[in-house]
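Colleague: Down below are the structures I want you to see.
What follows is calculated from the coordinates using simple rules that are stated; it is not laboratory data. Predicted model only: the values in this text are computed from it and were never measured. Cβ atoms are built from the backbone, for glycine too; each structure is taken alone.
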Structure 1
Amino acid sequence: MRYGYIRTAAATPKVQVGCCSYNKQQILKAVNEAYRNGAELLVLPELCITGYTCGDLFGQSALIDEAERTLAEIAKETADIEMIFAAGLPFVYKNKLYNCAAILHKGRILGLVPKTYLPNYNEFYEMRWFSPAPKDSGYVGIAGGERDIPFGTDIIFGDKNNKDFTFAAELCEDLWAPDPPSIRHALAGANIIINLSAGNEITGKAEYRRDLVSGQSGRLICGYIYACAGDGESTTDVVFSGHDIIAENGHILAESTLFENGIIYADTDVMSIAAHRRKNTSFRPDTREHTAVCFEHIPADNTDLRRFVDPHPFVPSDEGRREYRCKTIMDIQAQGLKKRIEHVHAQHVVIGISGGLDSTLSLIVTARAFDLLNRDKKDIITVTMPCFGTSQRTHDNAVKMCEALGTTFMEINIQNAVLQHFGDIGHSKYVRDLTYENSQARERTQVLMDIAGRYNGFVVGTGDLSELALGWATYNGDHMSMYGVNASIPKTLIKYLVKYVADYTDKPLLKVALYDVLDTPVSPELLPPDKEGNITQITEDNVGPYELHDFFLYNMMRMSFPADKILFLAKQAFKDKYDDETLEKWLKNFYWRFFSQQFKRSCLPDGPKVGSVSLSPRGDWRMPSDAVPTDWLKDI
């Protein structure tokens with residue numbers, strides 16, 4: 001598949017303890033099934049060629065020799081399969097027995113990786129039979145097979161045709177140790193870690209295992225494929241659940257059902273992994289020498305994507321933790337504002353209230369900051385400034401919210417001031433162009449700042465991250481304030497936060513107003529309403545759907561994806577809502593606006609960072625105002 005995706009798989013075949021011939025057939029069955037489903041990297045469990053629970057049978061040369069011959073047979077019988085896979089077996093190196101992962105590709109054994117840390121407790125007494133991985137590395141041969149196979153723990157396997165497709169192996173206990181080999185593997189360049197495991201199942205262990213795999217993938221910024229032994233292993237003293245997990249950078253992509261042998265799949269994004277590592281300055285390359293093993297992989301012709309593409313990446317997906325996430329986000333905003341109020345000894349703060357989403361969230365956050373300060377909300381001066389485009393609906397909602405929260409409310413009609421300004425500059429009130437619109441926005445900002453000066457306060461900004469990305473703001477109008485509490489909150493998240501407050505508030509008047517704000521079309525209301533008083537200037541008709549622009553912004557900035565990959569993902573995420581032509585149109589529009597409007601972001605007011613994406617020119621986004629999007633647009 002293009003765009004940096006590698007289809008990864010983890011499988012748990014049924015085994016018979018000590019029967020290599022039976023296990024070979026089950027391994028081949030899993031390999032062929034995974035290959036038919038487009039897998040490019042498959043991981044099988046620890047010691048699956050013999051079975052993990054052989055006990056003292058590992059001391060029998062008959063079993064050890066048969067396992068080696070079986071590995072050679074598996075290699076020969078998969079010579080036509082264009083897929084890398086890993087299987088576990090006991091292997092003798094320099095007269096010592098090691099628990100190894102064998103890596104195979106198109107009939108070739110790419111390497112043997114021994115287990116570093118051996119459990120030495122309770123039912124797992126591996127040191128009775130196996131030795132820990134030696135410090136040295138070397139080359140070995142396989143009975144009935146090839147020679148010069150790399151042997152050792154520090155081996156990085158890499159695709160000649162895709163510099164981002166690199167992986168390394170560790171085995172079971174290695175991950176649970178204080179110093180897992182995967183740490184040095186990742187620092188040496190392995191973008192994917194595979195783990196051949198045979199951990200037993202006890203109460204609570206699955207949750208811990210899941211957290212461990214997810215956490216390691218996040219800590220190492222890698223893909224992590226964990227395959228565990230299951231049904232077929234001996235249950236004399238313990239039971240194995242076949243708990244397979246595929247994770248990427250802290251997120252679980254796929255997970256098996258406990259006690260059900262089978263195969264799981266996920267498309268691991270090695271392009272994203274490489275991009276995240278480049279940006280992470282604490283991710284420093286390991287200078288220790290690793291053996292590089294190259295293979296030449298022909299990508300599978302996969303057209304479907306085996307992973308979820310979130311159409312709303314800024315919006316928390318865990319509804320079970322909704323209250324916690326929303327409270328945390330608004331607490332960050334409120335704490336930032338609280339500090340600013342204390343620092344400048346402000347007697348008041350001033351907010352322009354339009355009855356739209358952005359000013360609504362700013363008002364809610366400001367009220368929370370005043371609660372933290374134990375101050376009277378009468379010190380919040382809320383100002384509505386109707387003009388040519390103000391609708392009765394938004395005006396009434398603004399009044400209701402301010403009344404419900406107990407702020408000091410002012411209404412200042414700015415029509416005469418704007419008409420006076422038109423006369424001063426020689427502009428006709430009948431020409432409804434940018435001057436017509438921007439004059440209203442700048443007049444509102446002037447009024448707010450002068451009120452702030454009069455009452456020894458400052459203006460709280462209402463503009464959001466989505467508007468900053470698109471430049472959908474009047475320069476030195478709504479673009480400017482003394483503190484922008486919404487500066488890193490995208491429009492899709494603002495809707496989510498306002499709905500949360502509407503759902504949970506105990507103020508009936510506020511609840512009614514908030515629900516109506518959520519149902520009101522997003523508009524700057526700078527053009528007159530129609531004859532019925534309805535809003536005529538719909539923002540998304542001009543700049544495009546905010547859910548698309550937030551999706552584009554997240555994948556460009558957070559994920560560092562190129563434009564063609566963003567378009568590909570958008571087609572997956574919005575396939576039931578927008579056609580390809582619409583997606584291409586608005587993606588081009590996004591890039592054009594993002595580049596051309598950088599000058600507005602170069603002089604933004606202070607504001608708290610809430611999520612992983614921010615456009616602050618001081619800490620997060622430094623871009624020249626005269627950069628051009630040519631190389632981005634050509635990929636669409």
Structure 2
Amino acid sequence: MGKTIAEKIIEKHLLAGTMQQGQEVALRIDQTLTQDATGTMAYLEFETMGIPRVKTELSVAYVDHNTLQCGFENADDHRYLQTVAAKYGVRFSRPGNGICHQVHLERFGVPGKTLIGSDSHTPTAGGLGMLAFGAGGMDVAIAMGGGAYYITMPKQYKVNLTGALRPHVAAKDVSLEILRRLSVKGGVGVLVEWGGPGVETLTVPERATITNMGAELGATTSIFPSDEQTRLFLRNQGREADYTPLSSDEDAVYDRIIDLDLSTLEPMIACPHSPDNVVAVKELKDVKVDQVCIGSCTNSSLRDMLRVAAILRGKTVAPGVSLSISPGSRQVLTMLADCGALNDILKSGARVLECACGPCIGMGFSPNSQGVSLRTFNRNFTGRSGTKDANVYLVSPETAAASALTGYITDPTTLQVQATREVPQEFSVDDTAVLMPLSVEEAKDAQVLRGPNIKEFPKSKPFADELTAQLVLKVGDNITTDHIMPAGAKILPYRSNIPHLSQFCFEVCDKEFPERAKAAGDGIILGGSNYGQGSSREHAALVPMYLGIRCVLAKSFARIHVANLINAGILPLTLEDPEVYDKLSQSMTLQLTDIKSGMEKGSITVKTDGLTFTASCNLTQRQQKILLAGGLLNYTKDGGI
């Protein structure tokens with residue numbers, strides 16, 4: 001039986017386990033990346049391990065999220081990241097150099113290598129043929145220290161592409177169509193491989209858009225073959241030596257094959273407030289637009305920006321629309337300026353922002369109250385934009401630019417647009433904004449600089465055999481990490497200060513939660529289906545742990561979040577009978593008995609107010625040890641790496 005692309009990479013990186021679906025495998029990790037919103041905590045965790053130097057082939061620390069410096073907090077974090085990276089052997093991408101996923105694709109990604117990053121959109125590198133996973137910061141710290149990364153061997157879907165995209169239909173429309181078909185839960189426990197004859201018509205930046213949006217499916221990761229398009233991209237970046245061909249075998253076996261004819265696609269749009277609430281753009285042509293934001297790790301490549309510039313050339317943004325453009329990297333911005341496309345963008349009335357995540361995570365450029373904002377981003381969760389009552393839609397760059405000109409949601413295929421500039425065959429390469437670490441000798445005496453906002457990593461508690469705790473919060477389906485631990489300019493600067501951050505936990509759902517949880521001592525949260533979807537931010541587990549949460553009961557969990565809960569020493573339990581959810585109410589006292597033996601057999605008994613039920617906990621022996629130790633950091637200190 002033949003192998004898929006993922007199976008070939010996993011086989012070469014397998015440290016423990018067998019490649020059987022549902023079984024845990026341990027992988028050797030070649031590369032890691034962090035970004036500043038999650039990176040400070042990841043490096044604090046790495047320092048706690050006491051390892052003098054990272055052991056990966058390449059690790060890069062990016063600054064792209066917390067770039068607004070309205071106070072000292074973000075600047076202090078940047079200084080900490082630069083000094084800790086220099087000391088421990090990590091490259092440092094300075095603020096303004098670009099969004100981590102865009103820069104990593106351009107300068108560091110290598111086909112056939114493994115990558116984990118403390119950001120859920122790390123699978124962007126799958127567009128280059130990497131096996132790339134979003135992970136919690138603690139998992140990244142372990143990998144930097146030479147430890148394995150553990151995943152459950154997923155199901156594998158293949159999306160079989162035929163045909164080619166029509167003019168002004170984009171890779172983003174491919175992603176939105178798949179989300180329309182599968183939903184935000186449709187990829188949970190699944191690795192998506194993109195193949196078929198239509199693949200060769202997609203450039204690496206287009207592929208990266210698609211693998212980036214795979215995170216919104218809940219997929220473990222997504223991957224494309226490494227082929228002549230990959231070679232061309234690497235050659236343009238001056239990195240052809242990194243090219244390796246990689247494809248699945250003809251007789252490879254998949255759990256599901258999805259056929260998609262690219263030539264039949266039309267511009268699509270995700271309506272508020274979920275990436276899978278998708279319809280055709282033409283169905284919303286009468287919706288007035290207040291704001292348009294173009295950029296993010298999903299759609300900020302040179303190719304995307306050149307198409308936007310072509311649509312804007314010689315025209316002016318509609319009077320009622322505010323348009324922002326965020327190039328994905330310094331390379332993209334430089335090349336836009338060199339070819340004149342930046343001038344076309346500026347003359348249209350657009351506001352050019354720095355090469356960073358910016359509006360995507362609520363870091364500035366929030367829409368007006370009740371505003372309609374079209375964004376080329378990957379998430380449109382309630383309040384993520386920084387305006388709670390805004391209506392955020394997700395679209396392609398082409399749809400975004402067309403709508404900015406008309407003032408209404410507009411199908412770009414209806415516009416008469418001049419031909420776009422061709423993407424150059426040779427890119428402007430300048431890595432001076434990526435600082436190399438100190439030598440081993442220099443690092444011995446190097447200081448790591450910490451500001452007053454950087455607090456110690458919170459301490460978790462080992463599990464006893466019984467737990468009696470109050471149900472301090474009950475929430476519904478599809479609770480995102482933005483619900484648990486919001487983003488935005490007011491909150492992100494405190495990502496390295498868990499005590500301060502804790503007062504914002506579940507702010508979107510229940511502003512009283514933090515005080516109630518602290519008062520309870522030990523607490524339990526009850527969630528619905530797909531609990532913890534969205535970002536990889538481990539703060540969505542660390543902050544509840546700090547507030548005393550010991551267990552989360554849910555109908556089902558998102559992959560990265562359940563791993564983060566275990567790493568933080570919080571027991572994730574899945575309701576065996578979903579109807580129990582309706583019988584439980586906030587403020588009940590729950591008693592978990594025989595926890596240790598329950599972990600071993602995969603089911604724990606819970607009692608409350610005359611109701612007894614069971615909840616499953618499909619934990620590996622390693623995960624059981626982590627929980628009993630009180631979290632991954634405690635387990636690692638005890639020699640469990």
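Colleague: Mean count of other Cβ atoms within 10 Å over residues 202-209 was computed and gave 25.2; which structure, 1, 2, did it come from?
Modeller: The value was obtained from structure 2.
Colleague: With FRET efficiency 1/(1 + (r/R0)^6) of positions 146 and 594 (r between Cβ atoms, R0 = 35 Å, to 0.05) as the yardstick, tell me which of 1, 2 scores highest.
Modeller: 2
Colleague: To test your reading of the models, identify which of 1, 2 gives 11 for relative contact order in percent (Cα under 8 Å, 6 or more apart) when calculated.
Modeller: Corresponding structure: 1.
Colleague: Looking at mean count of other Cβ atoms within 10 Å over residues 162-169, point out which structure of 1, 2 has the largest value.
Modeller: 1
Colleague: Taking 1.02 as the value of Rg/Rh (Cα atoms, Kirkwood Rh), for residues 298-441 alone derived from one of the structures shown (1, 2), identify that structure.
Modeller: 2
Colleague: Something else about it: One of 1, 2 was used to compute helix-only ellipticity at 222 nm (-39500 (n - 2.57) for each DSSP H run of 4 or more, over all residues; to 500), and the answer was -11500. Which one was it?
Modeller: Considering all the candidates, the number was obtained from 1.
Colleague: Moving to a separate point now. With volume of the Cα convex hull per residue in Å³ derived from the coordinates and found to be 175, which of 1, 2 does the value describe?
Modeller: Computing volume of the Cα convex hull per residue in Å³ on every structure in 1, 2 gives 175 only for 1.
Colleague: Also, quick follow-up: Just checking, which of 1, 2 has the largest value of Kirkwood radius over Cα pairs in Å, for residues 386-425 alone?
Modeller: With respect to Kirkwood radius over Cα pairs in Å, for residues 386-425 alone, the highest-scoring structure among 1, 2 is 2.
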